[in-house]
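Bear in mind these aren't lab numbers, they're just calculated from the coordinates by the rules spelled out. Computed from a prediction, not measured in an experiment: that's the story for all the values here. Cβ atoms are built from the backbone, for glycine too; each structure is taken alone.
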Structure P
Amino acid sequence: MTSGDDATTEDALARLVTTLAISPAFDPEGQPRKPGALCIGAQKAGTSWLAQMLGQHPQVWIPPFKEVQYFNHLHIPEHRRWIAWHYRNKPQEIRERHRMRQVPMEPALDAYLDAVTSGKMFHNQWYKRVFAPAPTHATPMDFTPEYSALPEVGVAAVRALLPKARVIYLIRHPVDRAVSQLRMNLRREKRAPASTADWLAEVANPVLDERGDYARYLPRWQAHYPDMLVLPFGRIAARPHAVMDAVEAHLGIGPGFYTDLDRKVFANAPGLMPPPEAIAALEDRLAPQVDFLRDHLGPEFVAELR
């Protein structure tokens, strides 16, 4: 079963949260460095929420545009077009947030945004420069959920460059995740299926499977990072403090004080829900993914997916 209008889990996370920057600390004299941690996972599985929480921790630093998109640019060529869009638009969004809130833009941040989005990009030194403003006492962290879909050669490249990185993988129930992604895609494309047949065609789109293929992606990552922390999406709503305790222990950071633990980030608006027939079709198609998670991570983990 799906959770209806994402009510069971997403509504419990409350309302939209936006901030001027994910990590407010910024060292303009910082030197290029590798990230010490990665957060990957399924689309619509809580990575934005976790970034907002860890952005409040003084021992973690996240780039102002959050998702660096480095390894998937190198190893998933079909991502490159929208990654270019990401880097054209994110600096503009950050500047606009400052303007709308009448908060002056720090010249160092403004110069940094120009520097990392111009000239030659997506090479080793560029990747390190992205994390240069991290304070020396903080762990730089790359929040790019799309890394979860890297091919074997891509995950091996991550391990080769970041052998000591701490990795967090967020997982959402396959059906709920696919429904949430579909609703988001339809709104972005300004479309609304008119009939049950139209909805059945939408849920049959294989694009909904790409980011939720846990049976293929999770073992690949665990082979390279066997101590990776795997978290179920439902735990965010049910036990957010437990989530942050586990994350802090995994990253080796001290206890943090977090505001808005129970608030939702980037929630879907109400409405535009697939009919029961389309949900049933998704359940049938994605049942093997649920079975894999149950066999691989146990029934208690699956019970916390929503």
Structure Q
Amino acid sequence: MDIGIFSGVTGRGFDALVADAGDAAERGFHTYWLSQIVQQTDAMTMIGAAARRVDGIRFGTSVVPTYPRHPMVMAEQAMTTSLLADGRFTLGIGLSHRPVVEGMWGMSFDKPVRHAREYLDALMPLVGGAAARAVGETITARGELEIDAPEPPVVLAALGPQMLRLAGERCAGTITWMTGAATLAALTVPTISEAASDADRPPPGIFAGMPIWVTDDVDAARDAAARTFAIYGELPSYRAMLDREGLDGPADLAVIGDEDTCAGRLDELEAAGATHLVASEFATDAEGRRRTRSFLAGRL
């Protein structure tokens, strides 16, 4: 199982991002991921700039919401980012959530799977160097790009069966969040893998995003996880994943404990079929961050 770092420093400015990504590259981590947070800096712009300063690691977005960006605009930006990153870029996209799409952007969240399917109908030819000729119920895209850049793999954030099948049929894999080993083994991996096989596609990447803090003070870390990730216990799609695991909230899912305990949890993820760990280091103190990253580097 490859290991990547889910950046937790984007809110601290560009120099902090470069330093953190540079540290990840020097330690040998495979990937470095930025989330597209509403009302914060543009993730692909930050990646394109950071990749000019940091070599030896692949960058990715986890994830860019589809609704506010027409697929041609998404493709233009993704190909530009791939150009700046010398091909070391993976485009992770996702639907976001009804409260954001409807409440903040004033757009309809009706039939999200239809939206995702039509979005990929337009996006995938464009990032693959072909013309888009997509005319759907909600999305139309006609034309092609004139950007000479390596094709970025596209991974689709998918939790439920319909989205997982779509990811397997059309994309390089999926990236998950708040999804435990039992759900990966019983739902995620078999569903997306079967869809990819039926579509004669290569085995998909399973990028498992997971909060982690290596510590001896488990109670304090659980309290921090409960506060930091509280929203994910309320959003319906993530709540469903926690319910499948039989967990009360995100603090129960987070990987917390000493090195042996955390190693056991990561072994479970790998046995469940995760091909990549995307580690969200959420320690609130410098020693916790150092210890967590050193532990992860020791598993490379």
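Distance in nm of label points 7 Å out along Cα→Cβ at positions 141 and 157 was computed and gave 2.5; which structure, P, Q, did it come from?
P
Quick check for you: by mean count of other Cβ atoms within 10 Å over residues 29-36, which of P, Q is greatest?
Q
Thinking of P, Q, which structure, once distance in nm of label points 7 Å out along Cα→Cβ at positions 101 and 125 is computed, gives back 2.3? Don't skip to the end; give the middle numbers.
On the way: P: 3.4; Q: 2.3.
Attributed to the structure labelled Q.
Taking relative contact order in percent (Cα under 8 Å, 6 or more apart) for each of P, Q, which is largest?
Going through P, Q one by one, relative contact order in percent (Cα under 8 Å, 6 or more apart) is largest in P.
On mean count of other Cβ atoms within 10 Å over residues 77-84, which of the structures labelled P, Q is highest?
When mean count of other Cβ atoms within 10 Å over residues 77-84 is computed for each of P, Q, structure Q gives the biggest number.
Can you tell which of P, Q yields 4.5 when distance in nm of label points 7 Å out along Cα→Cβ at positions 261 and 277 is derived from it?
Working: P: 4.5; Q: 1.5.
Label of the originating structure: P.
For which of P, Q does FRET efficiency 1/(1 + (r/R0)^6) of positions 37 and 205 (r between Cβ atoms, R0 = 35 Å, to 0.05), calculated from the coordinates, equal 0.95?
The correct label is Q.
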